[in-house]
Structure P
Amino acid sequence: MFNTNQQNNLQLIARILLSSIFLVSLLGKITGFEGTIQYMSAKGIPLPSLLIWGAIAAELAGALALLTGYKMKEAGLLLALYLVPTSLIFHNFWAMEGQQFQMQLISFMKNVSIIGGLLLLTSTQSNQHKSTTEQQ
């Protein structure tokens, strides 16, 4: 359906779109560092002053790998795994009522969808680094 060049372009767009949420989240953690630590603490995260650095590292490394395509599959899997506990801890819609229930359900389902996109990207064949003869 699509030639190799079109596939590569579509994959690049997908990688940019998927990485954007991690870059925005990373920026929020850095610019609102103390507030993020307080939020993590309120959610029962132990050692939030230490674990925030793990979150920052995961989001930065994962987003950059998606953007550049370097170790993209590993980064996609890492970010998908990162989103599982993140979604369960920070978007626990089942413990909410009213408008908070709806907002957290949407955020939870957004993360589930992102996990799906990351797993799809992780499972697709990358044509970017193949030689011309291999692509034919």
Structure Q
Amino acid sequence: MKTYPRSRVTGEKVREVVARTLIEDVKDPRVEFVTVTGVAMSSDNRHANVFVIARSAERYAETLAGLQSAKGRLRIALGKALRMKYVPDLHFAIDPSVDNAERITAVIMAEIEAGRGPVDREDDGDDAATDE
């Protein structure tokens, strides 16, 4: 999906309003430890894909259900905060980047513990220059 400057600005504002509303107004325990990591807006700004991370991977389905139930309250807050003809429809998804980073870190740590970690090199590979 191509991004436009207005979509980026609107997406950032949507992210701020959704995050603030989840903290201040939504009392559902399913969304208690949710972090809004980003928002991707459609080109016409009528749809917003809201990316979130939750406390644990085991509770992703529960978290998404809590966000779906809070969607109306979130759209009301967006309507008050945004000066737009249409309030974007919210679509929630788990942001995979944090899980991917944790998996990569686990693999690297396993390699280091197995003794196959990164090689410490004191030189930059310029042995030819020092041989003279």
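Quick note: the coordinates plus some simple rules give every number you see, no bench work behind them. For clarity, every value in this text was computed on a predicted model and none was experimentally measured. Cβ atoms are built from the backbone, for glycine too; each structure is taken alone.
Worth a mention:
- Looking across P, Q, the calculation of helix-only ellipticity at 222 nm (-39500 (n - 2.57) for each DSSP H run of 4 or more, over all residues; to 500) that yields -15000 traces back to Q.
- Ranked by mean count of other Cβ atoms within 10 Å over residues 42-49, structures P, Q are led by Q, which has the greatest value.
- Each of structures P, Q was scored by relative contact order in percent (Cα under 8 Å, 6 or more apart); the highest score is held by P.
- Which of P, Q leads on Rg/Rh (Cα atoms, Kirkwood Rh), largest value: Q
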